[in-house]
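Colleague: Structures follow.
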Structure I
Amino acid sequence: QWAAIDAGVQQRARLHNALLADLYGAQEVLRDGILPPHAVEGHPQYLRAMRGVVPPGGVFVHLYAADLVRDAAGRWIVLSERLDAPTGAGYALENRIVVSQTFPELYRDAGVRRLAPFFQGWRDSIMGLSGSTTPRAALLTPGPYNEAYFEHAYLARYLGLSLVEGQDLAALDTGVFLRTLSGLERVDVIFRRVDSEFADPLELRHDSALGVPGLAEAVRSGRVVLANALGGAVAEAPVITAHIAAICDYFLGERLDLPGMPTLWCGDADQAATAL
């Protein structure tokens, strides 16, 4: 069953990457009527400032997370998805390390697959998009008052990243830089744990004290790699869930391996009648 979950989660990650590339690009999924245009373009998490921006390698979704549950028939279904700034990977890593140290014999005999190759591959794949032979990376956190700050700090330490807050970075004409006691040091890659809408107070949410002024322009001009790309939260919207099977067929030409929660889009008259 884990092989099926593995394949289903990978399929959804590929699907959402294709969807986000289209929503912020040609928008063919809207023109062809697969998704209602007003439900996407009117969504508060659709970032118009990022329209037309293609991230390095065309990768919008570097890390994908899903909450899975079993339905009454025992089938795995996707309850919710996280595509903007997913959390959870660090907790899984920390729990695995604690279990392996507390119950070493049990851990060894169970033949558990190691997590280290995943984290190393994830880090290397993102760093490789920077175009630098010696890239410097940072993990951007909202700070110690965020409920997931432990994970941010743990991941930064494990992956060898600088743990930074928005005020620690400066977006200039030549790139994004870390403020240090010895001066500004260039940052090539940012592992983002600040929600997209808060990432840049100049172009996105103007009351944000968590982001980096000018970050959106730095991304737009290719001066920094963000993982995940800005704007992914729109793909978490319920309207996407309601149309996910059709979206999968449209972009991948495949049947959805992991179905989602049954969801009705009340912008459709028939579905609204069913709901009412």
Structure II
Amino acid sequence: MTVHPSLQPSIDAWSHSIEAISELVKPLVEGEWNRATDLPGWSVRDIVSHIIGLESEMLGDPRPIHSLPRDLYHVRTEFARRMELQVDVRRHHTGPEMTAELEYMVIRRARSLRNETRDPETVLRTPLGEDRTLAYALRQRAFDVWVHEQDLRHALNLPGNLDSPGAQLTRDLLLLALPKVVAKDAGAPADSAVVFDVGGALEFMRTVRVDAQGNGTIDESVSLGPAVTLAMDWETFFRLACGRVRPAAVAGQVKIDGDRPLADAVLEHFAITP
């Protein structure tokens, strides 16, 4: 048996991003490992630790037995505590130790993915403690790794891969969330439309339409007379959607045409990641 064709795009996106991360961190000196990122309380080292930890759990490795310090200001929820465990246990690892563990994990994980023969609908327990299908889990790991690749690039001032397979997978996942953001979270009125006009490395235009019952759908057709149009570049789009920046911080990079209060409400609820 071979890998199911529907899983291959996620595997390819994951492989591209994880290899890029390996290349990014390989030449880092110790001070660069400690550089702060956009994620509260997390350094470059911490993001790499997070990736190593979650991918190791996907391989079936046990979670480490470790007590978190009580003074971690950014750890406020049980979800955050779960994510922090794999990070804090590596906080005193050196750069060479980090790169060695990352490279070993990548070898093991890549081998596992090459030999993946399970049905995409197989249910498994994810590192987040959820029961999800294999297809969902692999897609989420590809998404997570690409977004963290961008976190690292932003912290290290090494931009790139904004149109990679991982970027395209991320775009598709983020677009799926927009109907809820517009119709439910932002409370767009019935029979209205909100257009997202995105340029840059990935260009696309999507319209979220809210029907008479207040339900949202998304399509690629152009809306005549939308309630609001939000225009921005791809990097601003995904950084907002992934909670890396607040709307006020990128106000100059988002062009708003139409209903300003509705636009503000959409932007306020734009972040969809935990």
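Bear in mind that the values in this text are calculations on the coordinates, not laboratory data. Since the structure is predicted, the reported quantities are computational estimates derived from the model, not experimental observations. Cβ atoms are built from the backbone, for glycine too; each structure is taken alone.
Colleague: One of I, II was used to compute mean count of other Cβ atoms within 10 Å over residues 38-45, and the result was 14.6. Which label is that?
Modeller: This value belongs to structure I.
Colleague: One of I, II was used to compute distance in nm of label points 7 Å out along Cα→Cβ at positions 30 and 222, and the answer was 5.9. Which one was it?
Modeller: Source structure: II.
Colleague: Comparing Rg/Rh (Cα atoms, Kirkwood Rh), for residues 190-237 alone across structures I, II, which is largest?
Modeller: Biggest value here belongs to II.
Colleague: Work out the source of 2.0 here, i.e. which of I, II gives that when distance in nm of label points 7 Å out along Cα→Cβ at positions 6 and 206 is computed.
Modeller: Source structure for this number: II.
Colleague: Could you figure out which one of I, II the value 5.4 for distance in nm of label points 7 Å out along Cα→Cβ at positions 214 and 262 was computed from? Write out the running numbers ahead of the final one.
Modeller: Numbers: I: 5.4; II: 1.6.
Clearly, the read-out refers to I.
Colleague: Still on this model: With distance in nm of label points 7 Å out along Cα→Cβ at positions 54 and 70 derived from the coordinates and found to be 3.0, which of I, II does the value describe?
Modeller: II
Colleague: For the read-out FRET efficiency 1/(1 + (r/R0)^6) of positions 126 and 254 (r between Cβ atoms, R0 = 30 Å, to 0.05), a value of 0.70 was computed from one structure; give its label from I, II.
Modeller: I
Colleague: Right, another one. A value of 18 was derived for relative contact order in percent (Cα under 8 Å, 6 or more apart); which structure in I, II was it taken from?
Modeller: II
Colleague: Which structure, out of I, II, was helix-only ellipticity at 222 nm (-39500 (n - 2.57) for each DSSP H run of 4 or more, over all residues; to 500) derived from, given a value of -10500?
Modeller: This figure was derived from I.
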